[in-house]
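The structures considered in this document are given below.
What follows is calculated from the coordinates using simple rules that are stated; it is not laboratory data. Owing to the predicted nature of the structure, the values given are computational and were not obtained by experimental measurement. Cβ atoms are built from the backbone, for glycine too; each structure is taken alone.
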Structure P
Amino acid sequence: MGRRKKSVARAILASRDVRALEQWVLRTPACLRVLFSLTYDPDPLIQWRALEAIGRAGVQISARDTEKVRIFIRGLIWLMTDESGGIGWRAPEAIAEILVNVPTLGEEYAGLLPQYLCEPSLGQSAHAAMARISASFPEVIQKNRQLMLQALIDEVPEIRGRAVSALRQAQVTIPASIEKKILDDQGRLDMYDFEAGTLCAATVANIAMI
């Protein structure tokens, strides 16, 4: 993967120039892989914008060749296996972003995401992925209700926050005893605003009250 491709992509993400991204995707066959590499950028905002851009690129590519997007998703799934020897820490979120933007692929892949919820190295990303798909594919959250409710008492605030976001959007009832605790939960996490393209700090309680 060329450094120049990555540098150009990073500059586009920094400016969040949608038109420039579209043009870059058209002339860059390996665009999805380049964008995925930027989900490990030192700047958290670039990481989130890279995930967002993967979804946008997925729409553009699937309009011409949906199989190419499927191949990319299958590659991400492979990265999450022990056999791959790779690092797929943000892979669940990348898959989720594609599914939200290309919902026709949801039937094939959305139901695969819950299996990563209890993986130590993938749990946070998997919970973020579940929160992201919850409005588009609420049935996935509903089918995994117990796992998601269990996450509300996890020691990691990022997991608690994503779990409550997913449950709220999927309209899953939270037991009153747990509800009371999360409404007082001051655990902090960063939330990405997909409308504004910004990161902001929130508490689990903030998310629970939305």
Structure Q
Amino acid sequence: MDITTAEAERENLKYYPVFWDIAGKKCVVIGGGEVAARKVARLLDCGAKVCVISPDLVPELADLTREQRISHIPSEYNGRGMEGAVLVIGATDDEQTNAAISQDAKIKGIPVNIVDDPQKCDFILPSLVERGDLTIACGTGGNSPALARHLREELEAIYGEEYAILIKILGQLRAKMEKNAGVGKVWFDQLMAAGLLTAIRQKQADRVKKIIRDITGEEVQLD
């Protein structure tokens, strides 16, 4: 495959959206600045075992190292440290280093993300709206992070914290809904039509429980 063909394929690339369980798995972040710190925080939220490669660390990362929440290799990137990783994130401000990170990860068969450089990435990170266990991801195929952020802000205004409670309730009802063929969608439609979301939004706990009890016969925990 020549370079022109490879570049054309990258331009026509369609990303495969996926939610990935990385709990307990090694993830490597190369870079010790503020951008790296944000990537590390997200990985820790997902339960990953994070290794940071960088000669220097911002205070947030230094604190995580002292607390033994992350491991730290205090050196410039030299091609080592990726062994056993399920993903690599390059967050340095040096283009040559980022290019080397991308190439090395691809040779090792490890998915790699280079911050702000989709041409060097196997995967890109979407802009997220999170409400409890509800996650809404916005992506633009790497074409416009600004638009992704704008859409995230619009979605944050539409989907408030009441959705965190709603998803928790639905999680409690899921087992019984699955045991009764066809009842899941019927219950969901009836719950929403009865104003469950409005009652949650208005913090009317007794009304919330009554709606659920009247429709499903179930008792749920709200906190």
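List of remarks:
- Each of structures P, Q was scored by distance in nm of label points 7 Å out along Cα→Cβ at positions 139 and 171; the highest score is held by Q.
- Between structures P, Q, the greatest calculated value of distance in nm of label points 7 Å out along Cα→Cβ at positions 131 and 155 is seen in P.
- Among P, Q, structure where Rg and Dmax of the Cα atoms in Å as derived comes to 22.0, 66: Q
- Source structure of the calculated read-out (helix-only ellipticity at 222 nm (-39500 (n - 2.57) for each DSSP H run of 4 or more, over all residues; to 500), -14500) within P, Q: Q.
- Which of P, Q yields 0.7 [distance in nm of label points 7 Å out along Cα→Cβ at positions 27 and 43, calculated]: Q
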